[in-house]
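These are the structures in question, set out in turn.
A short reminder: the numbers here are calculations on the coordinates, not readings from a lab. Small disclaimer: the values here were computed from a predicted structure and weren't measured. Cβ atoms are built from the backbone, for glycine too; each structure is taken alone.
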Structure 1
Amino acid sequence: MNTYQYTSIPSKCFLGEGPYWHSARQSFFWVDIENGKLFEHAPTSGITNSITFPHRLTVVLEGKENELILGLDCKLAKYHLESKELTWFAEVEQEFPLHRFNDGKVDPKGRIWIGTLSTKFTEGAGSLYCISENGKAEKKLSNLTISNGMAWTEDKKTFYFIDTPTRKIKAFNFDLETGEIELKGIAVEIPEELGFPDGMCIDREGMLWVAHYGGSGVYRWHPKSGELLDKIELPVPHVTSCCFGGENLDTLLITTAQENLSEAQLKEFPKSGDVFLVNTNSQGYKANQFKYK
């Protein structure tokens with residue numbers, strides 16, 4: 001295992017999530033879900049800004065030019081960074097007021113994949129959707145509890161997905177043109193003592209970097225052998241997600257949470273809810289942009 005140094009950005013998120021590297025702006029975005037906050041951090045200047053929305057804000061993705069795509073409750077909106085205007089374009093599960101979106105990514109074809117969960121974390125209540133350029137949502141998986149991390153292989157033939165309580169990273173055959181998926185098998189099974197797999201990203205060697213909730217770090221897993229290759233140890237218990245960014249796409253931005261920690265634990269782990277930047281020996285990929293009309 002390597003020894004990693006980290007830099008922390010104080011953001012004190014209750015539930016930090018959704019890290020995203022915006023290559024055009026050369027900045028990292030992330031969200032604090034329950035508080036509806038969107039953060040932007042520019043590594044070159046060290047400046048961090050935030051804006052708050054009157055919704056649970058679950059995910060930030062990239063649209064055209066000055067537009068971000070935000071997951072707010074169970075709706076998707078285009079958010080214009082200059083005018084600050086929100087334009088709603090998709091929604092799911094409006095019949096379930098306790099539901100919200102969770103993790104989301106854009107696939108290599110430019111479609112959004114985004115999961116749902118019940119805020120009561122009801123077993124089997126969540127689903128995974130694929131949302132096309134016209135905002136049409138197609139359900140891809142159901143009977144999920146905490147729909148979470150996603151990644152695609154470089155050859156665009158395999159899709160990895162996490163339903164957190166299962167402690168499994170599943171591998172699916174992926175059809176780029178149609179977006180169809182078919183379960184191939186279990187890529188990684190997380191031992192109980194390492195916490196729960198949450199958000200993840202993939203590096204150029206095809207290895208999976210997975211945030212472990214309750215596992216105090218980001219773990220690097222080999223999806224072919226299921227072997228644990230490396231760990232970034234962090235001074236907080238609940239690590240929620242990670243993405244590659246920076247000029248060379250070799251810096252991990254890692255989000256964490258304060259939720260489910262007692263007052264005593266928050267004193268013991270005062271950096272909980274902050275964001276961490278870690279330089280690695282690996283490189284990730286530039287994120288895909290949502291293609292819409």
Structure 2
Amino acid sequence: MELRHLRYLVATADAGSVSAAAQDLHVTQPGLSRQLRDLERELGVDLFDRAGGRLRLSRTGRELLPRAIAVLDAVGELTRAAAVHAAGGVERLLIAAPGVTLTDVVAPFVATMAADDPVIDVRTADGVSVGTLLREGVDLAIGTDRPPRPFTSRRLAVLPVWAYVAPDDPWASRTDVTLRELVGRPLVVLPATYTARSSLDAALTREELGVGELVEAGNGTIAQALAASGRGVAVVSDDPRFDVVPLAIRTDGGQRLAVRLSASWNPTAITAATVESLATRLAAYVEQVYGAP
């Protein structure tokens with residue numbers, strides 16, 4: 001069976017006669033009739049009733065016609081999608097990033113995209129290396145590490161890690177707090193795979209500081225809720241919720257605790273130009289919202 005057989009079937013059904021269909025298709029009437037009979041022989045059914053010299057779809061033909069149309073539509077979609085890829089474009093992109101980054105950075109950026117931009121799918125990837133994500137087929141991977149060649153990266157954002165306190169907390173009137181002060185309070189932290197927790201743990205190791213009471217929350221929203229209820233100081237990079245007060249966290253040397261994110265992709269992929277353009281736009285959006293990295 002060839003696709004032209006299905007096209008001839010649909011055209012004949014639409015036109016209502018072989019002669020009209022032949023004219024629409026710019027083929028001869030005998031040639032079109034022969035092609036339709038070839039299709040019937042291959043399928044093993046009669047698609048048309050030919051009684052009285054008129055050609056009408058048989059009951060079988062009426063039932064099979066929607067399937068023929070579906071096949072032709074699928075082929076058209078395949079051809080169109082292939083043309084998009086051949087031109088270096090893509091209809092859908094998969095972005096993987098830490099959960100907080102997806103919520104506070106990627107999702108707001110997607111809301112600014114145009115209708116003719118690729119559709120964005122996302123994958124939460126806390127604790128997974130960027131290189132692993134790209135090898136698994138992710139189009140754009142966001143994380144704190146930069147993968148080896150052949151992948152390429154660009155700096156995306158430096159997002160502050162905040163110490164969130166309740167509005168009636170003794171620190172609520174302050175703008176920042178030192179890491180040394182912070183470890184003297186009960187802390188609400190995230191699991192070790194989260195970037196904010198990794199940044200905190202690395203800073204504590206560098207400063208040779210230990211912590212006292214820790215409450216581990218499942219995500220940044222719950223951590224802030226616990227801080228709002230007075231259970232401790234939430235150390236997260238999420239945007240603020242529940243009227244908690246954000247305090248910058250500084251090391252003894254005055255450096256601000258932050259999560260440094262990069263966007264990475266495969267420059268050899270056929271969609272590399274589209275992905276790189278999207279990464280550039282995402283970086284500009286982050287700079288506009290959060291400031292230069």
Structure 3
Amino acid sequence: MKKAYRIKNGAPYVFMVLPALIIFVTFFIVPLIYTAKYSFYNWTNFSQEITFNGLENYKSIFEDDILVRSIKNTLIFAIVTVTVQSMISLPVSVFLNSKLRGRNIYRAIFFAPAVLSTLVVGYLWKYLMSSSDYGFINQILTGLGFEKVNFLGDAKIALFAIITISVWQWFGWSMVIYLGSLQSISGDLYEAASVDGANGFQKFWHITIPGLAPAIKINFVTSTISGLKIFDLILSTTNGGPAHQTETILSLMFAKFSEGNYGYAAAFGMVFLVVSMLVAAVMLGLFKKWEDRLG
């Protein structure tokens with residue numbers, strides 16, 4: 001009777017979870033299983049047969065210099081973007097958390113780019129950074145007497161130009177997360193620190209930073225994972241060029257899939273999953289140690 005009672009009372013919760021579970025299994029678990037399966041097969045547009053070839057796709061991947069470059073570019077993009085984004089959004093959020101006149105307007109302005117489509121942002125900045133006569137930034141540079149800069153066509157700076165675009169779009173998102181946490185830190189802590197003679201930096205380091213620890217963790221982990229998944233911004237600005245210098249794992253996977261190398265692209269997908277899991281695990285481990293040190 002008791003067991004039947006538990007089942008009867010638990011049934012509504014099961015039915016509430018069931019739709020989300022079905023969607024998750026259908027659109028994530030099942031595709032993941034098939035991707036893992038076909039990563040071991042020779043499946044292309046150039047052959048009518050799908051044949052098992054073991055680890056050949058993975059061997060070909062790690063012998064591909066372009067893939068190695070794409071992994072390097074992906075990691076550089078994720079790490080640099082998250083670091084610069086936090087270096088900007090953290091002090092801005094502290095500043096906008098103060099009693100500043102018109103602060104809500106500034107918050108809205110800084111957050112606005114985050115609601116735009118990344119593709120739209122990419123095409124907009126491609127226009128602004130163009131090295132042709134209509135490129136707005138280069139018009140300013142030449143008007144000031146400087147040489148034109150080929151922001152998206154120069155292999156040495158193209159990736160960092162894309163990083164700049166991403167930081168511009170998403171630092172407002174990080175700022176909002178920090179603002180939410182800042183407003184939960186008690187003002188009594190700052191008053192007590194002032195009584196003890198603490199200066200502004202000491203308050204920031206010993207009160208604000210520990211109070212923001214959960215928000216910093218969320219920002220770094222989610223932003224890093226988003227950085228690892230960078231694709232649409234690459235597609236709309238450089239499409240992986242020049243000479244694959246801005247190629248990332250997902251942009252290269254998309255290229256292989258478009259070429260009809262489905263098994264090879266599936267192996268790319270599995271490599272991306274492993275890289276993402278390793279990076280996330282390392283970051284979570286580092287943040288756990290940091291939080292333990294904070295007490």
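Some points to look at:
- When distance in nm of label points 7 Å out along Cα→Cβ at positions 24 and 72 is computed for each of 1, 2, 3, the one that comes out at 3.8 is 3.
- Of the structures 1, 2, 3, the one that -12500 was derived from, the read-out being helix-only ellipticity at 222 nm (-39500 (n - 2.57) for each DSSP H run of 4 or more, over all residues; to 500): 2
- Source structure (of 1, 2, 3) for semi-axes √(5λ) of the Cα gyration tensor in Å, computed value 63, 20, 15: 2
- Structure (1, 2, 3) behind the derived value 0.85 of FRET efficiency 1/(1 + (r/R0)^6) of positions 32 and 160 (r between Cβ atoms, R0 = 35 Å, to 0.05): 1
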